[in-house]
Structure 1
Amino acid sequence: MRILIVEDDGQIASHVAAGLTQAGFAVDTAGDGPTGLGMAIGTEYDALIVDIMLPGMDGITLIEKVRGQGIDTPLLVLSARSTLDDKIRGFQSGGDDYITKPFSFSELLVRVQAIIVCSF
C-alpha cells in the first residue's frame, strides 16, 4: 500500500514516513502544496496525509482540488490548526479524518489504517 504525505515540516514528514514504512507502507512525501497536488493527481495512492498550512497552496485548497478531480482516496488531515472551525473545514473540504499536532504516531497509524479499511 502506498501513502502520500504532504507536510512542509521535514522533521514531522520524516518521522511519519519512517513509522509508516516500518508498518509496511510505501511512502512518498511532498513539502509544498503544488508538488503534493501534482503527486496526488498523477499517482495512485491508498491514502493521503495532508497538512493545512503549506507553502504555495494551503491544504484545504489542495484537498478541494484533489476531490474536484474525482479522486476519492482516503485522506487524513494532519494539522496544528485545532479549532472546531478548522476541523469542520477540513471535513467539508473532503477530509475523511482529522488529527491535530502534536500527535501520537500510534494514533495516526490506526487512523490511517481505519480510513483505508473503510474505503473498501
Structure 2
Amino acid sequence: SDFFDDVDRVISALQHFRHKRHEVIVFHVLDAAEMTFPFTELTLFDGLEEYPKLRIDPKPLRKEYLNIFNEWLGRFRRGCSRNQIDYVLINTDQRLDVALTAYLATRAATSRRDTRKA
C-alpha cells in the first residue's frame, strides 16, 4: 500500500494485529516521483482519492512537499518501529522479487543473530 492516510489511524489499525499477537510486516510501495518530486514544469497532478486534478508550477512547492513528505514517512516508520512492525519501503522502480528477496535475507540474518544471542 502507499498508506497515504493519517499516520496515527494507520498505525492504530496495525496495532490491533500486534495486540492479537500477529506478526505484521508493512510493505510500503511508493513511486520514485512521490519520494523525490522531480517535477520542473507546469504539471497536471491527480488528487488523492476524492480530490480533483490540479495544474500547478511545482518548482515553488518542491522544498515544502519534500519536507512534509519526509516528516510523514518518518512518523510512519517510527510508528512501525515502536510497535515492533517490520517496515519495508519498496520503490515501484524496484522489481518485487528483488525487494522481497532482500527483505527475507535481512530477516534471516537478523533471526540467526538473535538466535546466537539467546
Structure 3
Amino acid sequence: MDPKVRDLYKRFLLVGRDYPLGLSHVREKAKAAFFQNRDLTDPVDIKKAVKRGRWMVREMVGVIQLKKYRTLNSRYTPEDLREKLRDIENRRVLAEFEQQNESDDSGDTRGV
C-alpha cells in the first residue's frame, strides 16, 4: 500500500472524530471508497484518487467548522438579535433583486 493512501485513511479517521455524523459514519464511507479503488495500480490514477480524497477531507473540515460556528452562534447570540440580522439580510437581498429587475426592464429595448 502506498504511504500516501495510508496517510489519507488516517486523515479521514482523525477528521471523522469531530464530524457531525460521527466517526462510524466516516469510517464506513471511507472504507467503502478505499475498497472501491483498491484495484488501482497506475501511479497516476492513485495520485488522482489521493488528491480527490484530500479534497474530501478538506470539505469535511469545512463542514465541521460550519457546525461549530453555528453551534457557538446559536448559544451566544440572542434570538431577537438573530431575527434582526435575518431581516436586514432579507431586505438587502430583496433590494438587490429589485434593482436587478429594474435594470433588466430598462435595458430591454427590443420592440416585442
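No value in this document is a laboratory result; all are computed from the given coordinates. What you are looking at is a predicted structure, and each value in this text was computed from that prediction instead of being measured. Cβ atoms are built from the backbone, for glycine too; each structure is taken alone.
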Which of 1, 2, 3 leads on distance in nm of label points 7 Å out along Cα→Cβ at positions 28 and 44, largest value: 3
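With semi-axes √(5λ) of the Cα gyration tensor in Å derived from the coordinates and found to be 18, 16, 15, which of 1, 2, 3 does the value describe?
Working: 1: 18, 16, 15; 2: 32, 17, 12; 3: 44, 26, 9.
Clearly, the read-out refers to 1.
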Computed -17000 for helix-only ellipticity at 222 nm (-39500 (n - 2.57) for each DSSP H run of 4 or more, over all residues; to 500) - originating structure among 1, 2, 3: 2
